[in-house]
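Taken together, the values in this text are just the output of simple stated rules run on the coordinates, not laboratory data. For clarity, every value in this text was computed on a predicted model and none was experimentally measured. Cβ atoms are built from the backbone, for glycine too; each structure is taken alone.
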Structure 1
Amino acid sequence: MNLKKQTMGLVAAAVMALGFNPANACTGLQITTKDKAVINGRTVEFGVFLDTSIVVVPRGYKFTGTTTLGDGKKWTSKYASIGMILVDNKVIVDGMNEKGLVAASFYFPGYAKYSVTTKENQKISMSSSDITQWILSMFETVDEVKKAIENNEVAISPVLTPGFPPQIQPFHFIVYDRTGKSIVFEPIDGKLKVYDNPIGVITNSPTFDWHMTNLRNYITLLAHTPEDVKVFGMTIKPLGQGAGMLGLPGDFTPPSRFVRATAFAASSIPAETADKGVLQVFHILNSFDIPVGAARTIEEGKVFSDYTMLTLVRDTKNLRFYYKTYDDQTIKMVDMKKFDLDGKKILRLNTKTEQSYEDVSGKLK
């Protein structure tokens, strides 16, 4: 066995032993610009292709939650919303509403345990994909969402998620509002546990409180280059810019991405405007791009390679939703203010496009 194969084998064994599934490497973070725009974004990764579209859901649209016993919680959208759906499902799994509230689901394998749906809780129950749409439809602030969850106004039923492989998909969730406040809530032992999220970062397993504790291992990281030090009478200088971040984990596991996202968001110099802040978040999220083949697993003889299918950025001040895909790195924007938010139907655009290239040969002088 050559060294490359031996190394890949050891890495794969370590990943399996630690319980990390490389096919769920989404990363989310948030920044605030000098003009007080709160910009947040995330990457979307999975080991198989997910058919996604961007939609605008109007006010007054009626929804019914899905449960293992049939119809669940019913609601009528108070606020219009924009975001990403899977296949032909009508509920947004990552999006923003007209009040600048953001809700998104992230993979949470090995830890998510949804509630058992009974006749008693069926009227408040819904699927893991319904719950993000419910939040976007009904709430304006993080505090309102937190209160509703803690008052047991909703429960998640373990039903199949359209667009994913035919097995119960494990998720936890993040919510932001336009003030920058954020929470994470997770289905733990059948109940939704809520955490305040002062840093606005989320990845995947383990639980959010574990990630926050793990940050204490990296308190020596610095955005600036450290000072020279004297050892045994000699001066040792850093090898170059970036030495303050020496030890920053660079792999694709959820704990490493959580630390890296926190370090990059915390050390970013605030952009002047929302438009520049959007580009700044895209640049930060580029650091989490996974090319096909870099993170993969083999199941039943088939190779599943995790890759960054989508990168989403949300401008909660100007209500603009941005995205780019693996096959088309051109940043596209949908302006929520350009739609009739009292419309009667959901408007949709599939995200699948192919990259085009600008030939600038004739511009050389």
Structure 2
Amino acid sequence: MEDVGVGVIGAGTFGEVHARVYSELPQCRLLAIADSNRARAGEVAGKYHADAYDDWRKLMERKDIQAVSIVTPEDQHTDIAVAAAASGKHILVEKPIATKIEDALTIINAAKKGGVKLMVGHILRFTPAYAQVRQAIESGNIGEPIWSYSRRNGSIVQVERLRGRISAGMFLAVHDADLLRWYMGDEPERVYAEDVKREVHRRYGLSDFIWALVKFKRGGVGSIEAGWGLPRSWGGSALPSKWGQFNADVGVEVIGTKGSVRIDSPPMMVYCCDEAGFKYPDIIHGFELHGRINGGIRIELQHFIESVLNDTEPLVTGEDGLVALKIIEAAERSLSEGRPVRIEELE
């Protein structure tokens, strides 16, 4: 295979980012965009010289498409992924892999049956700063990781954009669930969570912030802090960022038996100030440089294409996506039941 024909299913803000990156990657041909909103599909397809469909099933019929990105709302992943696997198309599904464990298992089993690659879009594994933390751990310089912490706090603008369709755990903290498992190099054993309910809960019935404590099997502990209860003035948007579009409070720390490593970027490492106030570009996840999208999103999608071309296993497998989902499911059950929840209870 000299190059990979790709289709993108879901033409929302982040779906368009996928489309643009694929259109810019070598050894990749963006061929089609599908979205139930025909006008939106046509708009995105027109920008990147692809065909447009208002029914993703039509995209699946195309033999010249070997791989798809599924960038739909989270509860719509399953049927699309199963159909993609049945049609022999390799799959990149945005995180979370699904919102239910049984759906995640259905996707994983369909990919195995279809003999296709399945990668879950946990972008933090591909963003340079977060990947360097992993490299520091792998080098042995900090010894055995024994405690890890990840913070992902945004403003109420995020939950407004999503219209309350998903919890902070499933949308935000699932990033950190995968990240801390990757850093600790261990499997989760049990999870205990607490939350705060204020304005977001009043408007959407969701937690404003959650905190989850993850106990790992070898005795290490991970702590996740995530939410979208910061004031509107913090802003917040999807990739790619321009001045003033991204503004979140994020950070990571891993302590080992011999040292520690940390990321701290509240809200970002580059800023400018004009008459409207301070503005921040996202230089972590994705940014425009010399007319192309760079950063974690480009590295992630390039990795997916290379996995298809080279017949190698993606860095983030379906099973990885499943474990991250289990951690969040355990946290949400802990919130509802007021007790620690063992991962084995979900199996």
At a computed -5500 (helix-only ellipticity at 222 nm (-39500 (n - 2.57) for each DSSP H run of 4 or more, over all residues; to 500)), which of 1, 2: 1
Which entry (1, 2) yields the derived value 3.1 for distance in nm of label points 7 Å out along Cα→Cβ at positions 46 and 318: 1
Here Kirkwood radius over Cα pairs in Å was calculated and came to 20.5; which of the structures 1, 2 was it taken from? 2
Figure out for me which of the structures 1, 2 the number 2.6 belongs to, where distance in nm of label points 7 Å out along Cα→Cβ at positions 78 and 158 was derived from the coordinates. 2
Calculated from one of 1, 2, mean count of other Cβ atoms within 10 Å over residues 174-181 reads 26.4, and the structure in question is 2
To which of 1, 2 does the computed value 4.7 (mean projected area of the Cα convex hull in nm², for residues 86-133 alone) belong? 1
Which structure, out of 1, 2, was relative contact order in percent (Cα under 8 Å, 6 or more apart) derived from, given a value of 24? 1
